[in-house]
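Asker: Next up, some structures in structure tokens.
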Structure I
Amino acid sequence: MTLALVTMSHSPLLEFVDPPADVKAEVEAAFEAARSFVKKYDPDLVINIGPDHYNGFFYDIMPPFCVGYDAVAIGDFGTQAGPLDVPTEIATELTEFLMERGIDMTVSLRMEVDHGAVQPMEIIYGDITAKPVLPIFINSVAPPFTPLKRIRQLGEELGAFIAERLADKKVLVIGSGGLSHEPPVPQIATATPEVREALLGGGRHLTPEARDARQQRVINAAKDFAAGVGVVKPLAPEWDQELMRILASGDLSPIDAWTPAEMSEIAGNSSHEVRTWIAAYSALGAVGDYTVDYSFYRPIPEYIAGFGVTTATLN
């Protein structure tokens, strides 16, 4: 058994806005580093830990985390649409293993995933069906949020499963999300009745016209933010880099003290997507000591994100 990791910020804006040429070149170089890393490693199975942005999960039922036994990408923001190649038997075995270890998992036999999950697969492979992929959703936009300690425990038990049950496979864990950012994702506490209904599930399966309008609002917000206009919370580079330092250290316990309220205040309402990174690094650390082989970070207003990419391997 071998295990490796890629964590990557995603942005629905990659193909819709243009940061300065040097910044865009740096991001592409980071993507190329991840591609080269994964190509050399050549995993048998990808475990993809990602969030959702009110496309597949809504407040009618909002689990803290969920394993997909089957999954389809909705194709928002120009990302690839269609079914993923999910190994249902492994997904079932993982769920049973986690529940035996005290992690109360939700399951989906028809998971719908958006750009937050599929964008790294597209960037790395160019095709979301290139490898068997087991999707794990972690709620990262819809309060209330489970404590970060629980996310770390989920990752540790995922690592134990990989070590015990997937000993004959090369596994790649992807953590997709973050870092600091606060795009115009609605909040249930302040939502209008119309938006509240959408968050309760009325926004599921939007018409093409409604999806285009939603996407345009995000694109407009990014352009305003890059121009210094609007009320989007500033990025938090120091917070981002401290998180990356802790993850690289191998001792993730200091993160247990971070509260959801503090994260939102310091790094934005969507900073909770770093839960995907925490779970991924916890899984790797549960298998053994590791080294971060590659690390990129840059705050990019045009993407409304503190943007990071890392790769890591066991020592």
Structure II
Amino acid sequence: MKKIRTILGDIEREKLGFTYTHEHLIAVPPVHQKDRDLELNDYYKSYSELLKFKEAGGQTLVEASTLDYGRSVKQMRQMSVDSKINVVFTTGFNKHIYYPEWVSEKSIEEITEILTGDVMNGAEGTDSKAGFLKGGAWYNLIHPLEEKTTIAIGKAAVITGAPVWLHTEAGTMGMEMLDILEEENVDLTKVAVGHSDRNADLFYHLELLKRGAYVQFDGVGKVKYYPDSTRIELIKGIIDAGFEDKLLISGDMGRQSYLHSYGGGPGFEFIIKKFIPRMQAEGISNEIIAKIFLKNPADWLAQF
């Protein structure tokens, strides 16, 4: 049986437990990103938030900070050791506005080699191996550099067998990124399309699902976009269409203003303490909730 690659080594899928499939512990966007609310650079505050997740019942956190977004394997590894929470980290890229210059300078083959090395050998001078690959695109378009990195991610996925997670800007360009990966012979059943609930369009979600991909909702609790009632209706639509096995839910609490330990909210506890009870009150069964937070993450991540 295939295993899941965590920051401390490969584990059996039964050890994954309750999982958030897209969060951030340490994130440092490039200096030209003027919105420093996105910067999570305090080890102790981030660790404190991780403990809140554990105390609420969380067992695994999928950390999505990329090569262009201040990933810190050593800090995440220490958090996993200290908290005894499984951490699955990534290699890859967010979006072109964050890319370092070497992305344009290196060939697709050279980028593929970097990504493959992170998955197979270890990242940032450690023996900790990335558990998934991440790519992304811009709002309503794929920048040429994003196309380049998505091709490299596709090649690395075929070489390593690693699952893939896609950043979509406001929920756009998911289908187009799947097209690129498909051209590279990636198994789309291993691919998760993130931020899909930012585009609150059930037809779009079902089209992604029909291609075999996972759809991830990770805006839970962010009512500045729209209320959670909209997410509940989208979730019900996916369940009614028979795709509950391909739905992932997380919070993507990647801002200081989202995390209690940094003085914000709703924090890592929100989904467990408030959103899941809301799902239950709205008629979503415990069996399906368990699929979304236990079975589906294990199915997606267990590729090694």
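Computed from the coordinates by the stated procedures, all read-outs in this text should not be read as laboratory data. Please read these numbers as outputs of a predicted model, since none were measured by experiment. Cβ atoms are built from the backbone, for glycine too; each structure is taken alone.
Asker: Matching task: 1.2 is the computed value of distance in nm of label points 7 Å out along Cα→Cβ at positions 193 and 209. Pick the structure from I, II.
Answerer: II
Asker: Something else: Suppose distance in nm of label points 7 Å out along Cα→Cβ at positions 65 and 281 works out to 1.6; of I, II, which structure was it derived from?
Answerer: That value comes from structure I.
Asker: For the read-out relative contact order in percent (Cα under 8 Å, 6 or more apart), a value of 31 was computed from one structure; give its label from I, II.
Answerer: Corresponding structure: I.
Asker: Quick one: FRET efficiency 1/(1 + (r/R0)^6) of positions 57 and 121 (r between Cβ atoms, R0 = 41 Å, to 0.05) came out at 1.00 when computed from one of I, II, so which one is it?
Answerer: The correct label is I.
Asker: Which of I, II yields 0.95 for FRET efficiency 1/(1 + (r/R0)^6) of positions 25 and 241 (r between Cβ atoms, R0 = 35 Å, to 0.05), as computed?
Answerer: Answer for the origin of the read-out: I.
Asker: Match the computed value 2.7 of mean projected area of the Cα convex hull in nm², for residues 49-88 alone to one of the structures I, II, and report its label.
Answerer: Clearly, the read-out refers to II.
Asker: Here helix-only ellipticity at 222 nm (-39500 (n - 2.57) for each DSSP H run of 4 or more, over all residues; to 500) was calculated and came to -12500; which of the structures I, II was it taken from?
Answerer: This value belongs to structure I.
Asker: For which of I, II does Rg and Dmax of the Cα atoms in Å, for residues 97-256 alone, calculated from the coordinates, equal 18.5, 53?
Answerer: It traces back to I.
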